Structure I
Amino acid sequence: MIALVRLWILLSALLVSAGWILSALHQLNRVGYGIIFALAIGAWLLGRPKTKGAAGASWGQTAHKIWWRGRRLLPASFFILVLLSLLAGEMYLPHNGDSGSYRTPRVLHWLGQEQWHWIHTLDIRMNIAGTGFEWLSAPMILFTGSDRGLFLINWVSYLLLPGLIYSVFTRLGVRGTVAWWWMWLLSSGWCFVWQAQDTGNDSFAVIYALASVDFALRARQSHRLTDWWLALLSAALLTGTKQTSIPLVLMSLIAIWPGIRPLLTRPLPTLLVLIVGLLISALPVTIFNLRHTGNWMGTTTTAYGWSNTELASPFWGVIGNTFCLTVQNLKPPIFPLDHAWNGAMQHFVHTSFGSHFKSFENFGYLEQSASAASAGIGLGVCLMLLLALWRARQLKLATPVGPVPPTDGIIRLLWLAPWVALLVFMAKVGTYENARQLAPYYVFLLPIFLIAPGHARVVRERWWRRLAGIVMLVTVMMVVTSRSCPLFPAQTLFGWLHEKHPQSQVLAHVLVSFSSQNDVRIQRNCFQADLLPAEKVIGYYSIANCGAEPGLWLPWGVRRVERILPDDSREYVRSLNIHYVVVDEQALDITRQTIGDWLRGHDGELVSQVVFNLRWGHPPMHLYLVRVIPTS
């Protein structure tokens, strides 16, 4: 396992650094990547150890271990989740809202100009957000001309998760038997499983966080400088994923601190690793954010109210997030009281006490069912932890189980550090999807509880093991019945039932809930029949939260999309040689316009329109195709 983790860290560092280097050279293209890959393969061939025979034995032992583990319920359930995630990722188009809105489009903009650049757009996320996932996806998009395989970034990370959890937990003092059970349970967390089949960029960062701590603690025993270097690279990659993960680097710094003296024994290689680490970290994006917006996170408020959600009061942020994160993680898979709950939350923030939480984005908001867009670690894992803590305390009171084995100061700090990082997160971040954004944190919050000796007895009790198996199997069922990518013929089945019982509001509701992939396809393929292949440039009038742009670039590598802002004049639009503009109804609503107003302001004529659901359970939205009338 550790060999695969090393390979993943080195590959990630290579791709992220290659993106910035090629951008600086204006060579973000196939030739540039080809040269980088050739140099990397050459360096690997020259630097690989000269060993014979060990590799075959190692792979054979690994295969035997996987086969043996697969005969037990929890590992078998995990392998089923792995296979189902792979199947779902292959079957369906990427349906992550953020990917369609800004992450994949920003990569297409960069590749279109063969360099990273500050994009002309009101969706500030396209410029200010961390670039870790995007630099991993850029060569895949470039060489395949598609984003269908981007989920593999998360899927590979998911494969590495249980082994890394076990390694870190045991090094932090958790007993091996306890770590074994919890590595499978935590890997069944909803935020990890659902993102393994899609292109979300929250959960894959946990591998960098775990690897940085694991390599640092491993180096304390092995005294290998390569492990210290890998710990530094992993920590740097963690900061580059997204700004909400940066507080978690405190764990990495504490773990790496004892390695400062060993690192100084090889100053030149260490300096090279530090330079690469700075390049693949959050530093480049931070510099550009400072330059263009004046602050390191790039948060800004436009005339149309679009900004990153940063809390006004750290104190009330912690209080509010304590409530929000708790209810989000304890929410059942189906929550039919969502309308009443969300109405109560809206009323609450208008009370004198609730006004402290107005800077939150939709304070206390809950969706009707669990989904990849909002899921945290999940109700099942939370209940198993509460039961384990309750039972471990009972066992301790009944028969003392002995003290916690002595540990050094670094390990004790690593028990506490994630809770400090969590406080920083809660003090600053106020989006309504906090439980999902907290994905890299969850695994680090448990060791301080699981080190208690009573947990070794808890995991041996039959009732607890059976419940753990049930939690894993429930997660399997949730993956199969996911409304965004169901692994059964949901549309056919519920469509047939609705035809038999057209008066049933329940069946109509369920049928609509499984239609999200249809809406993804509509956005991806909108107006392709109306646009001639000769159109090399398409205008796109949008502010945020619409996933139509990736489809407008089709065929990728041939067509270019230019964002049109509300203040852009008709002369500016024509100067870009744009003949067609796709207008997003949401942007019209935000700017208080109708499509008629936009047509008159830009001398355009309506050619076509499509209807889709931007978010399940909300009113449908429109996309309009407008032809720009040429000047006479």
Structure II
Amino acid sequence: MARIDDLVKDVPSKELQVALGEELAELRKRVPFGLVYERHLPEFAVVADQEVLPASYATPRDDHGRRLRVLEVQNGTAKVVENGADEPEEVPVEELLAVRGLSEKIFPGLTSVERLERAPEKPWHAVIKGENYHALQLLEFTYRGQVDCIYIDPPYNTGARNWTYNNHYVDDSDAWRHSKWLSFMEKRLCIARRLLKRDGVLIVTVDEHEVHRLGVLLDQVLPEFKSQLVTIVINPLGQARKQELGRVEEYAYVLFNRGAEPTPGGDDLLNVQDTNPGTRRKPRWERLIRGGTSADRASRPNMFYPIFIEPGARRVSRVGEPLAPGVDRSAVIAPAGEVVVWPLRTGGEEGRWRLGAETLRERLEAGTAKVGAFDKKNDRWSILYLGNSMLQRIESGDVVATGRDPVTGAVEVAFASSTSVVPKTVWNRGAHRSGEYGTRLLGDFLGGRRFTFPKSLYAVSDALRMAVGDKPNALILDFFAGSGTTLHATALLNREDSGSRRCILVTNNEVDGDTAVDLHKAGQYAGDADFEARGVFEAVTRPRCRAALTGERPDGKPVKGRYLDGRPYADGFQENCEFFQLDYLDPTAAELGYEFQRLLPVVWLMAGGIGPIHGSADVPFSM
């Protein structure tokens, strides 16, 4: 009824305004049972990097509340009109920003802004900067009915000016706050529904401010889905405010489409199983280099031999012969594209392997030995193998081989009991603490940059494991990407089981309220380079994803710390990622074939995001 309120204000007679207002007040008291809100609140997005064109809309760069119709543009000046005013005004184009309404027909394209390649044989993740509703329209064209899991962490609408609607921060003084949030969510959930497979899963996190309204909205938009509400303990110490109990949790709605079921695992996420919270029982791969005493080269010369590996594929190419005593290892040269690995101890002294060369060859053939992590600090690779006790457990059935890595040939193993437990609806794990594994972990990767309430990496990875743990090639979408935790969690899950899951992230480049105020005081507005550099995509999402995959912070230093499985953050992941900007194409130019360059990434996405984008600046197009 927001539109009706606006019309009443335009009534010339004050007496009639009052009378109509009283009747509307009575109408509002007649509330039907169920979810009631104003669906048709208009929504539009400022597109700072797009050209202001005639017959479009724009807004002043210092007052986004005004929506102006652009009548013409000549010599750097735009003639605009607001709210059907009779007299147009002339405004310098440089003082305007382009505006796109969500009801407008758009012709989206993509421009690559960065490519990060670390595993040529694997598919690529994609991170898109742009208004997520318009990005969803593009993704519906490329991925309708193809997404295995959608995980989103939308703005929580706490009333603390932590999200914007039509480029205005919404706080608890806004009488239409809940309607705006529900209208905002419904538009996006309707498209999300069409993207999911018949066995797809939707996960939506929320806190107490909108949890009940969201539940009713989800029932309306996705009535055929099986919905459950999960309680996740994120702060066991509790956070108490005035007139409140100490809040320790947030929530996640998990919705299973008709053909979907939760993936069983080794942890129900509620009952205590391990003394170290957050860890997960997995078969242990041992280091091939011998430790302790009598572990030097001289004690067992036949255990000192070279192992040649292909770093890009993380694969052993061959095992060399033992080096005779007194022969300098520098005499052994690795072929081009390969690296030679020796059993060197922490201090650089020559040690020895735990298996002989012939035994290692047999283990590699059987898939029970593999290349481990790369130690950047000491510039060396580790070699791992399954010990005799673990091989005996495989024979007894206590441990099962679930497959083999298609590139390295290494077996994928799990405890037999790890496939029988379904997560419960209350998750209480130390690794889900948002302070330690959300805020602090993000600071480790970004070098101290701030972001409000990032999710625990392990809470997200557990959610994805529950949804697609049995789908190693799953397509995952997050269109409220925020700090990029979903891509980080996808890479973590892929490393656990040698999967090739692919993640698509979408986020705008919004600047948080306090920062925006400071920038405005300094004369910086949306569209200015300094302003845009402080936006969430440029300052958080993109550098976090880059740091997670490469193991290197934005300042060039290695990321300090270790994951719960003991691997250093600095190892990064063998994953690829392409960063894009969402474009709004001129329909005439697109029809005439002038926008081919910006449509190529769209075709690449449709083809599965595999390999380079032919026709890009890096890879010429050829027929």
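Thinking of I, II, which structure, once FRET efficiency 1/(1 + (r/R0)^6) of positions 14 and 110 (r between Cβ atoms, R0 = 30 Å, to 0.05) is computed, gives back 0.05?
Values: I: 0.95; II: 0.05.
Here the read-out was taken from II.
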Legend entry - Comparison of I, II by distance in nm of label points 7 Å out along Cα→Cβ at positions 238 and 574 - largest value held by: I
Inset, instruction - Given a value of -7500 for helix-only ellipticity at 222 nm (-39500 (n - 2.57) for each DSSP H run of 4 or more, over all residues; to 500), point me to the structure among I, II it was derived from. - result: II
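To test your reading of the models, identify which of I, II gives 24.8 for mean count of other Cβ atoms within 10 Å over residues 102-109 when calculated. The partial results should precede the final answer.
Values: I: 24.8; II: 15.8.
It was calculated from structure I.
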Legend entry - Among I, II, structure where FRET efficiency 1/(1 + (r/R0)^6) of positions 22 and 262 (r between Cβ atoms, R0 = 35 Å, to 0.05) as derived comes to 0.10: II
Legend entry - For percent of Cα pairs over 44 Å apart computed as 22, the structure of I, II it came from: I
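Could you tell me which structure in I, II was used to calculate distance in nm of label points 7 Å out along Cα→Cβ at positions 174 and 526 as 4.4?
Working: I: 4.4; II: 1.3.
Source structure for this number: I.
Every read-out reported here was derived from the displayed coordinates using simple, explicitly stated rules and does not represent laboratory data. Computed from a prediction, not measured in an experiment: that's the story for all the values here. Cβ atoms are built from the backbone, for glycine too; each structure is taken alone.
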